[in-house]
Each structure stands twice: as structure tokens, then as C-alpha cells.
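Next come the structures, one after another.
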Structure I
Amino acid sequence: MALQYSVTVNNARLDAVETASGTSAKLRFYTGSAPANCAAARTGTLLVEMALPADWMNAASAGSKTKLGAWSGTAVAGAGATPGYACIMDSAGTVCHIQGTSGVGSGDIPVDGTITSGQTVTCSTFTLNAANT
């Protein structure tokens, strides 16, 4: 049997993710495949970097944590590009704390449309879930 956690513990684990990442984290979208892990160097072309709100996630509830506030930024590259992955970095942009797949309306951290340099890019949905195992 695998370890099981109470909802209270799962909520605390989820809230710790935002605390560890810090206030005003940065969300970046890149072309290509994600690096092997968060500690590895970023790969692909940076399409957009978003400065997230100071408090960028709602408090965890029932083992789930959702985005808070507007997540948008201006694309620095791309001509109808679709991101392959995204990462949430600390406020200095030097430490990756979360990375996952990305696409238009799909992936772990989706964008709302293709990306063209100079356009506003929005991430309308993002949810972290804690499994009870």
C-alpha cells in the first residue's frame, strides 16, 4: 500500500509550491521539448515571459490549487508559434520551480492561442492537484 495523505496535508503541500517559488514568479513559454528536469538549462526559443502577480495562486482547497489573477505578457519571439513547454521561475528568473508541457489550449500550462512576436499572450487556466498517494 502506498502512503496516503489527508486533504489538509495535500493542501499544505500544494501551498508550499507557491511559497517555495516566491512572490512575483515568472512564467516562461519555450519552443521544443522541456529539459530533463527543472535544474537543467532551458532549451528551445523563449517565446514569452510573464511576470505573475505577487500572489499568483489561490489557496489550496480539496487537494487542488488554481491560478489567481491575470497571467499575460508580450511575446518576444515567434510567428504563429506553438509552445512546447512552460516553466515557472523565481522572481529573478534564475531558478526553475515547475515545468511542464504547453500548447494552445492543451498541456500542463496552456496558452490561449498561437504566439507571434509583439502580441499579448494569455494563460487562462492552470491547476495544481495533489494525489492522495
Structure II
Amino acid sequence: MTIVLRGRGLVKGKAEGEAIVSRQPISFVGGVDPDTGIVIEKGHEIEGQSIQGKVLVFTFGKGTTYNPFAMFAMKKRGTAPAAIINLKTEEIVLTGAILAEIPFIDRLERDPFEVIESGDFVKVDGNTGTVEVVKKKS
């Protein structure tokens, strides 16, 4: 089954990949290893999982003003997510996505946590603000 959602495209570009979903906020400084893309924050619901090349769906960002530089460094190392979908935008993470040229969408017409699950295949179009979700086979 394929579901198409519309939202607000904040960083232009297109990307696709496997979704990784977290209902918890994420910090790219101290929460993610920039060399591997693995979430290292203790107790985080996706601790130990890689966000590298995935469509990262999470609530909002947290952390320091160094987040944009950490995201840019991850992009240069090839460990950044392919795209980001947020429930609501936090300016520090948005700035990082702009700097790293990571397609970014928020304010989907439906709650992304009710539609997208880790393992779904997701296409993100930051130019039009559309998200296409191909549900994983059960």
C-alpha cells in the first residue's frame, strides 16, 4: 500500500530510503556518532540504530547551537540521514538541514507517527512538500 501525504517543504531536494522513526527528540551533538550515524544517546528509543542514508522521522530537535555543524559534518562523512520529517520544526535542526542540504518536511496533513513506521520505504520531495510512504510488508 502507498500513502501520499502533503506537508511543508522547508529544505528543497528529493531523497528516498528506509524510514527510521522516533517519538523522542534527537540531538546531533552527543546523541548521534558523527562518524557512523549510529544513535548513541543512552536510553533513546533508537539507541544503537543507524540513521545513515535513512529517512529520519522524529518529533523535533534538541541540543546545542553546534547541531548544524554536526549535521554538516555528517553529510560530508556520508553518515547523515537522506531526509528528515519532523512533527514540528526546531530552528537549530532546520539550520543544519539547510547547511547540509538534507531535504526536510514538517507539518504533514496527518500525524507521521500514525502513518510511517520504521522499515517503511519513504520518498521525500522537499520541493513540493510531499511524502510518499510504501508500507513494509508484514
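No lab work stands behind these numbers, since they all come straight from the coordinates. Values in this document were obtained by computation on a predicted structure and should not be read as measured data. Cβ atoms are built from the backbone, for glycine too; each structure is taken alone.
With respect to mean count of other Cβ atoms within 10 Å over residues 17-24, the largest value across structures I, II is given by II.
Have a look at I, II and say which one yields 12.6 for mean count of other Cβ atoms within 10 Å over residues 41-48, as calculated. Attributed to the structure labelled II. If relative contact order in percent (Cα under 8 Å, 6 or more apart) is calculated from each of I, II, which structure is the one that comes out at 38? Matching structure: II. Of structures I, II, which gives 26, 15, 14 when semi-axes √(5λ) of the Cα gyration tensor in Å is computed from the coordinates? This figure was derived from I. Of structures I, II, the largest value of mean count of other Cβ atoms within 10 Å over residues 89-96 belongs to II. Source structure of the calculated read-out (distance in nm of label points 7 Å out along Cα→Cβ at positions 97 and 113, 1.7) within I, II: II.
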